[in-house]
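Please treat every number below as a calculation from the coordinates, not as lab data. Keep in mind that this is a model prediction, so the values were computed, not measured. Cβ atoms are built from the backbone, for glycine too; each structure is taken alone.
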Structure I
Amino acid sequence: MRAVVDSSALLVYLYEDDPHAEAAVKALETTYREGKLLINSVVYAELAGEEGFAGAEEIDRFLNETGIDVESPSHAAMAAAGDAFTEYLSRRGDALQCPACGEQTTASCPECGRRLAPRQHLSPDFLIGAHAAVDADVLITFDAGFYRSYFDVDVRPSTESSESE
């Protein structure tokens with residue numbers, strides 16, 4: 001089995017005081033025993049932005065110690081990510097949507113009055129999901145609702161995020 005690990009699960013794993021840390025540890029350990037843990041360059045870059053890492057050397061040491069490999073998504077996965085991002089753009093509409101309750105609203109810039117555009121998910125999120133859906137068997141994440149909205153992928157742990165789009 002091959003599992004892509006989203007940064008949401010790795011960050012929870014790193015910060016053990018998070019209420020989801022136990023679920024992240026269990027999902028990572030179980031999946032590690034069953035196969036191979038992977039991240040792609042998007043997740044690597046997100047790790048690089050964390051205070052806990054002082055550079056590539058520390059990230060590489062962490063990945064080595066946890067048995068996580070870095071792998072580039074296939075061309076098919078990258079194309080699927082683009083398709084899913086296009087679907088997301090067509091679905092999201094013009095309103096801002098609350099990730100907790102789904103309420104939609106609009107907002108304008110207080111300085112110039114221009115209507116603010118919704119940007120709640122970026123294309124890298126779709127690259128992570130497509131990498132798991134096309135090139136792996138499982139996605140380890142805490143954004144299950146979002147990823148299941150766009151990809152047919154087995155998601156671990158079962159803790160659901162309230163965010164769906």
Structure II
Amino acid sequence: MNDMNYFELFDIPVQLKVDKSALSHRYFLLSKKYHPDYFVKGSEEEQATALEKSALLNKAWKTFQNPDETLKYVLLLKGLLEEEEKYELPADFLMEVMEINEQLMDTESVSTAQLGTRINDLQTEIYEPVKKIIEGYHEGVTTEKELLEVKDYYYKKKYLDRIRRQLAGMA
């Protein structure tokens with residue numbers, strides 16, 4: 001049971017972009033099926049299994065609701081990402097982010113709206129090369145090289161999200 005991944009639990013193919021609307025119905029059915037209240041009269045083992053599956057279901061649901069967490073989960077599943085990994089981002093990206101950070105410190109020369117636009121533009125720029133991979137992922141067809149491009153995007157986006165949060169705190 002512990003070996004079951006989120007996609008197996010929901011009985012859907014592994015994917016980088018989950019259709020949330022199709023998932024809602026499935027989640028509701030599985031929530032009912034594995035709800036611990038239905039196993040009150042079951043054996044201790046059945047109760048434990050129901051509790052475990054219910055918890056796994058909730059974790060999977062939460063992961064699938066967040067596109068970044070879904071990417072992270074698939075990369076972890078494929079062994080291409082490690083928790084707390086020290087990932088090295090490309091120098092050109094870091095230079096651009098450093099420039100944005102400097103402007104964040106000096107908001108007199110640039111408005112927060114302009115910085116927000118710049119961050120959004122950079123977000124679009126880093127998503128474009130991986131868009132087809134993320135939206136068209138196919139188990140066994142998408143290559144490890146393509147997944148590593150997604151990993152690079154994942155870490156760049158995390159960086160931009162951190163700056164976006166700083167910017168929101170200043171507004």
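Okay, here's what the table says:
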item	result
Which entry (I, II) yields the derived value -14500 for helix-only ellipticity at 222 nm (-39500 (n - 2.57) for each DSSP H run of 4 or more, over all residues; to 500)	I
Identity of the structure behind 46 (criterion: percent of Cα pairs over 22 Å apart, calculated), options I, II	I
Highest-scoring label, criterion being mean count of other Cβ atoms within 10 Å over residues 70-77, among I, II	II
Per mean count of other Cβ atoms within 10 Å over residues 46-53, the highest-valued of structures I, II	II
Highest-scoring label, criterion being distance in nm of label points 7 Å out along Cα→Cβ at positions 38 and 126, among I, II	II
Distance in nm of label points 7 Å out along Cα→Cβ at positions 62 and 94 - structure with the largest value, from I, II	I
